[in-house]
1. Using relative contact order in percent (Cα under 8 Å, 6 or more apart) as the calculated read-out, with 23 as its value, let me know the right label among P, Q.
2. Please state which of the structures P, Q yields -23500 when helix-only ellipticity at 222 nm (-39500 (n - 2.57) for each DSSP H run of 4 or more, over all residues; to 500) is computed from it.
3. Given a computed value of 23.2 for mean count of other Cβ atoms within 10 Å over residues 196-203, which structure among P, Q does it belong to?
4. Can you spot which of P, Q the value 4.0 was calculated from, given it is distance in nm of label points 7 Å out along Cα→Cβ at positions 20 and 236?
5. Can you spot which of P, Q the value 1.4 was calculated from, given it is distance in nm of label points 7 Å out along Cα→Cβ at positions 124 and 332?
6. Between P, Q, which one scores greatest on Kirkwood radius over Cα pairs in Å, for residues 76-299 alone?
7. Out of P, Q, choose the structure whose coordinates give distance in nm of label points 7 Å out along Cα→Cβ at positions 92 and 164 equal to 1.3 when calculated.
8. Here distance in nm of label points 7 Å out along Cα→Cβ at positions 108 and 292 was calculated and came to 4.0; which of the structures P, Q was it taken from?
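Computed from the coordinates by the stated procedures, all read-outs in this text should not be read as laboratory data. Worth saying up front: this structure is predicted, and the values here are computed from it rather than measured. Cβ atoms are built from the backbone, for glycine too; each structure is taken alone.
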Structure P
Amino acid sequence: MTDATPPAGQAAARFATRLTHISRAGKHSHGFVNPPVSRGSTVLYPDMAGRAEAGKHRLEQHLIYGVMGGPTQWALENMVAEIEGGTHCQLVCSGLAAVTTPLLAYLKAGDHMLMPDSVYGPGRNFATGHLARNGIETTFYDPCIAAAGLEKLFRPNTAVLYTESPGSHTFEVQDVPALAEVAHAHGAKVLMDNTWGIHFFQPFTKGVDCSIQALTKYVGGHSDVLLGGVTVASEEDWEIVRGTALALGQFASPDDCWLALRGGRSLQVRLAAQEKAGIAVAEWLRARPEVQEVLHPALPGAPGHDIWKRDFSGACSLFGVVFRPEIPREAVWRFAEALDLFGIGASWGGFESLVLPTGGFVTRTAGSGEFGGELVRLHIGLEAVEDIIADLEHGLAALHAAG
């Protein structure tokens, strides 16, 4: 990467410090603190020798043509690679594109993929729809499977092990290092949706080859951009991912990149505040009589807590709540609709709290995700914890009201 190496004084700096200073011109430069938005399509060359040379630099941060990126995209790519602990990041237009682009990069007709049953819904749809139509078969596996069980699912043509930890909606924590070891023994690449783990899970120290982030969420932080990032840590994987992204015409708007770059400056502060608030709210809900279980990996005794404690340095503010079996779906919907501070919405990672009942909306085919009661996913924003809890009390009162 170009310009990604921090000055000597920042090289050993803590994460929050590196986020504050990476991709900036430096304190001795005369100009604005933030890099400007750089928009453009056509790149002009002073002579034909320079134009002829340009094609040799498609894997680099080099001005060739607008779709190949420019200074604003490069600044954000450097930041995301820093967050993920990788060497190169490819920006794409959305979180879903960050899922589909590497799948198209690493899979071809006749290949087989292993994907967790808890995977992000549109990722499942892409596997069972587009990939299946193009001769790529997917086996969905229990996300909590042990390495020995996963070993039995591999085939001679298994090219990709896909992971997502914790899983969408039900927050299963996967033993990624153990599963990655099995995959590599079979010559398969390991892809991971690391949006929940963001910086708390360092994928390339755990056997992951390609890490996927919906930058729409915590990096953007303000629920006003759509972006994705695909990060790798080897030149081999960079050539595969970058080549596919260019072939697909994947592009991220410089204006959205600038907004995400600005959001990234405060990422560490927001993550810390929302982690603390999320755990406080989860602990409060755990004590409520209406609640059967709270699916928050950072809570002692919660499903996946031991692996989370071993592999993660923190937790984000998204978790699940399982209501007692006797509470019907319509009551859970009343709970969600009665909340004032929580919007009913699917995305997360922004400054605002969100609620999403998922009963009847989640597809599972490998027998996982059975919890006995109605499930609600909560995202805890930056509101005062006391106000959030008061709002949840109001919602729970509505849950008990006659339908």
Structure Q
Amino acid sequence: MIQLNVLLFGYLGVYLLQTGFSLWLEHLNRKHLEEKGQKVPPLFEGFIDQPKLTRSMAYTLENSRFSIRQGLFNEIILLAFLLSGFLPFLDRLSSGWQLPHIWAGLFFFLVPGFISYWLDLPFDYYDTFVIEEKYGFNQSTKRTWITDQLKSGVLSLILFSLILSLLLWIIRISPHRWWLWGFLTLSTVQLLLTILYPILIAPLFNKFTPIEDQGLAEKINKLMERAGIRIKGIFQMDAGKRSRHTNAYFTGLGRTKRIVLYDTLIRNHPQEEVLAVLAHEAGHHKKKHILKQFLLVESAMLVFFYLTYLLIDWSFLYQTFGFENPKTYAGLLLIGIFWQKAGFFLMPFSMVLSRRFERQADGFAVRMLKSSQAMIAGLKRLAADNLSNLFPHPFYVRFHYSHPPLMERISRLQRHGESDS
């Protein structure tokens, strides 16, 4: 039975504080957009007209309201799991069935995960076939959507079960050093997934073919040669069969490193703008931003692993949430939820570093192309195509924006261009 004590109130206090703060940020951002977003900024004249701006604002506001409803629903479900006695019930059930420790842990995690997954499907369906459809982005059929859900669900189940099983096994065989071995294991899995993603996982969802436009391919190869970057292939992805959104990215490591262009990007943007986008990505690679971010994330994960190790044998934690005996898998879930909530307030530190990296990559692209015009035009077209929010609240940016806001970014690029001319 759940115990009403200082620990429970403190736990719930952090939980509710983070939830309430996130809702307030969304409200703040919406109000700011409604106040500032009525007139096309001079920077975007020629790319965004008044009807497009109105549509962009409506898209952002509708997504925000939908995100709040979905988030609140998920938080209520999670709180119900924590406070209803459902989790101790699952633990007693697995004990009655005399499941081995690892199987009991999988059962404990996967049952609420399975419930949450099914409850979240209507939201995903609504987002795809109502909101995205309404604003002209959705290209997915119901059959494709169902297939994607099945593939992602099975893949998530396999990967999560593998990782959790390894972690529970490590805790069992090395009770005093599991935090270190568990960290190293998870880091290794992350690296393997980064290597294998472009050749094993991504093709399950999209078709990747060598870029058809050989003229563009030749320009990309020359651009990468100038940047001193070796790539194993330039591919276009059939993103257009699901959405009209546009993007491009580098993926993989070592021999699996490749450039991927959305077919929507190739169709909607001149070659100079595509090259500018890739020059920006090259800047991330040359300045080792991906490596630096990986090391930062791994350092934080190591700290969280160690703190979890210090707390996982605390019997008071289990008693508070209604468990008869300490169970490591229950501790991982309870402590993990707490770290997720508390860690949200550290997001500004991560985001400010990410935005700094983005500005550095922009600067690299301008120096490499000897002009900022293509990148500026590309960003404006991306904003128009994707109905981006041009007026995010500065405080919202601190917590949610890995890239500088578009107007700030374009103004900075213009200054780059003026200083180089």
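1. Q
2. It was calculated from structure Q.
3. Source structure: P.
4. Clearly, the read-out refers to P.
5. Answer for the origin of the read-out: P.
6. Q
7. P
8. Computed on structure Q.
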